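All of the numbers you see were taken from the coordinates with simple rules; none came from a lab. What you see is a predicted model; the values in this text were computed from it and never measured. Cβ atoms are built from the backbone, for glycine too; each structure is taken alone.
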Structure I
Amino acid sequence: MDFWSVLLIAFGLAMDAFAVALGGGATRQAIWFRPGFRQAFHFGLFQFMMPVIGWGVGATIVQFIAAYDHWIAFGLLAFVGGKMIKESFEKGDRVSSADPTRSWTLVMLAVATSIDALAVGLSLAMLKVHILYPSLIIGIVAAAMTALGLALGNRLGRTFGKRMELVGGLVLIGIGLRVVISHWSGA
């Protein structure tokens with residue numbers, strides 16, 4: 001598989017990570033290097049690992065979770081999005097109490113935004129593509145798009161305040177709904 005094809009796949013997979021980072025960046029007073037790096041690293045790592053897992057285990061696990069992977073992604077995104085929406089209506093400064101760059105919130109978001117990469121890994125296995133190179137590109141692009149989303153979201157958050165937290169929560173739920181609708185429509 002040529003570089004440009006892999007890059008297009010990587011950008012397609014990174015769009016969810018970008019949107020989630022955009023919402024997360026809008027909820028933080030400032031995105032310091034450490035939390036921003038932590039989120040970009042984890043999103044990139046999960047986007048790197050999921051195709052490798054999909055490629056490695058082949059049809060066994062993908063067939064097992066394909067029936068409900070969309071519900072897992074929707075549930076995780078709706079949970080975090082719902083918390084963001086709830087917090088957008090609370091009084092006080094615009095800093096969210098749920099730091100999206102820490103603990104289980106970070107893991108849930110990283111898993112939710114990278115589940116589709118598992119299927120990509122399976123597809124690449126069927127095409128007999130060596131997985132390390134495409135997965136590396138996918139992970140790097142996801143990390144870069146996450147960092148970009150955090151930075152852009154932070155600027156928007158400083159401008160629009162808590163309204164961006166509401167928008168970020170709605171975006172997360174919207175991404176979850178898109179995943180479910182895509183599954184139902186076969187897209």
Structure II
Amino acid sequence: MWIFGYGSLVWRPAFAYTDRRPSFIRGYMRRFWQASPDHRGTPHSPGRVVTLVADPAAEVWGMAYQLAADTIDEVLDALDYREKAGYERHTVELFATDDHSVFAEGLIYIAGPDNPNFVGERPLAEIAGVARSSHGPSGPNAEYVLRLHDALVDMGASDDHVAELARLVAAGGNVDPSRSSEST
């Protein structure tokens with residue numbers, strides 16, 4: 001079984017895997033349209049994290065992790081808990097970044113527009129303001145934005161939405177992701 005991460009799973013899977021590779025999926029775009037009342041914010045001041053929104057022409061780069069057969073149940077239990085607050089499991093084809101061929105089917109978590117934490121499209125400046133000011137049990141929301149951006153750059157991925165949001169968050173000052181936690 002393969003798990004595809006497109007948010008914090010890109011840089012911090014927090015589970016054992018037998019193989020890991022940069023990959024991408026088709027038919028979605030990554031957006032910071034999901035409120036985080038449990039990891040990068042609180043119920044009274046939710047942060048913003050990514051989800052996927054259907055777009056037939058889009059591709060989303062991330063990291064795919066292959067699980068050992070004897071760890072699947074344990075990993076899925078942990079991911080079901082981690083990816084709560086509106087996320088549901090979906091299956092997609094995983095594409096290799098080198099030759100663009102399908103190499104596996106993978107499981108992903110998507111928070112759709114019908115969940116109570118879906119905030120939908122907002123101006124990036126507004127999302128950046130929320131990210132700069134939000135902090136939850138897993139650390140500062142700004143860290144999430146900046147680490148995702150850095151991980152995508154490191155794998156050679158281009159995501160204008162994440163890049164512009166990271167620029168706006170960093171331009172706001174007082175952001176030091178090295179002082180924060182290693183959580184989601």
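I, II: which one has relative contact order in percent (Cα under 8 Å, 6 or more apart), as calculated, at 49? Label of the source structure: I.
State the single structure among I, II that was used to calculate Cα extents along the principal axes in Å, giving 41, 34, 32. Answer for the origin of the read-out: II.
When distance in nm of label points 7 Å out along Cα→Cβ at positions 6 and 118 is calculated, the result is 2.4; to which of the structures I, II does this value belong? The read-out was computed on structure I. From which structure (I, II) was helix-only ellipticity at 222 nm (-39500 (n - 2.57) for each DSSP H run of 4 or more, over all residues; to 500) calculated, if the value obtained is -28500? The structure behind it is I.
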